1. Taking distance in nm of label points 7 Å out along Cα→Cβ at positions 12 and 60 as the criterion, which structure among I, II has the greatest value?
2. With Cα Rg over 2.2 N^0.38 Å derived from the coordinates and found to be 1.58, which of I, II does the value describe?
3. Any idea which of I, II comes out highest on relative contact order in percent (Cα under 8 Å, 6 or more apart)?
4. Could you figure out which one of I, II the value -4000 for helix-only ellipticity at 222 nm (-39500 (n - 2.57) for each DSSP H run of 4 or more, over all residues; to 500) was computed from?
Structure I
Amino acid sequence: MEDVGEVVVAVLVSTLAAGFAAALGVVISMFLGYFLLRLGLTTDEGAAWSGIALGIPVGLISAIIAFVCCFKKIRAYGKV
């Protein structure tokens, strides 16, 4: 039977990594909207919604990838 403590630590650390990745995706999308506004490629409203409209899907995908990679890495730690 697997060590429950090891699984709990892997889930907690992976959840923190996923949350950080999701927040980073939203913040990067906000800066992207501002950059596109400065270049004249979008409107004020488009720049304002960029963090939500683009950031949430990008953040969600990066959070899933971060969770899976981090969980696998922690679970494989110490195994040969």
Structure II
Amino acid sequence: MKKHNVETIDGAELLVSYIYEREPMRVEEFHGLHYFDDSNVILKSVEVVIAGIGVDITDQLTESQKRKIVKELKLE
């Protein structure tokens, strides 16, 4: 019998290199005030690092996976 588990391995990291182009919030008025964030994040590389050795996986990521990574970044 084969068993498949998903586990978090202590010591494994995701190293994300990116450019954050922060723009001031834009406000437009139509049927009330609406705020727009025109900031942009450009992913440069994504590496899986295990035991100090990184493997670049950037070109293997789907657009959906890239969006998820950008969403999880702590930008400020």
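Coordinate-derived values only; no laboratory data. Only a predicted model underlies this, so the values are computations on that prediction, with no experimental measurement involved. Cβ atoms are built from the backbone, for glycine too; each structure is taken alone.
1. I
2. Comparing all candidates, it corresponds to II.
3. Across I, II, relative contact order in percent (Cα under 8 Å, 6 or more apart) peaks for I.
4. II
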